[in-house]
1. One of I, II was used to calculate Cα Rg over 2.2 N^0.38 Å, for residues 35-74 alone, giving 1.08; which?
2. Taking -7500 as the value of helix-only ellipticity at 222 nm (-39500 (n - 2.57) for each DSSP H run of 4 or more, over all residues; to 500) derived from one of the structures shown (I, II), identify that structure.
3. Taking mean count of other Cβ atoms within 10 Å over residues 115-122 for each of I, II, which is largest?
Structure I
């Protein structure tokens, strides 16, 4: 079975799933001496062959893809900070996973905290996080809980800590 090359990338304030980035990055690795503007243009052009990239946000995609390319090359890259928290729930869709997702949505609704919430159930995407017990709650890239459903008060505390 062919391995899917799928990656979540922060584009502006939205996490977007993009296909084929590893292949594109491998192809452009030899071009790293080119001017940044040229690399950004090539990244968007090549990514646009497998992904829908709206013209109105091409600049955001250029910035995000170039950031991901630099990470791929092993360069230290400062993460883009958005006004939103990035919240991920890892789990195959079992009762506990769905309960955690509902509890997180309830806390976000009650507090008015803005967040991009993703429930990741694809085993290959879950494996990228290196966490075995599910459900898992990840906020801004930090594992807050794994293998259990935390209380709503704990979820609220973690969201508020990450919000700053």
Structure II
């Protein structure tokens, strides 16, 4: 098994034991040396309902997961060189990657980059309304509803709202 896949498997076990999930795992060479970056998130609501606003990952979550993953990685000797472990959240402006993300964050402000222009625009800002089959329902900044096929969304990201 690829080392990153082994790390992901370990991280998923640890995260699930804390009621969390793994959003991303990366090993990158940076100026300080190799960095193992693990991004954790809350589990999506099981019933597919939208995510409650304000239910985000905290520093304590990151610290607990970091300590537990570090201990398991040391015992299982997955990485054979020195590295820095970073555990974080996807952030307030998290990327949207799958249809489930667009359902989960219904009601939230987002920006989309589309491969097929919508009303002549390839960059859209507005509010997610959810999904319908393979389409994201999206209200643009003018309040017009659009049904955008997931296959036409190159990038999606939540917008920070205060």
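Every number in this text was worked out from the coordinates using simple rules, so none of it is lab data. Given the structure is predicted, the values throughout are model-derived calculations rather than measurements. Cβ atoms are built from the backbone, for glycine too; each structure is taken alone.
1. Structure of origin is I.
2. II
3. Evaluating mean count of other Cβ atoms within 10 Å over residues 115-122 on every structure, the highest lands on I.
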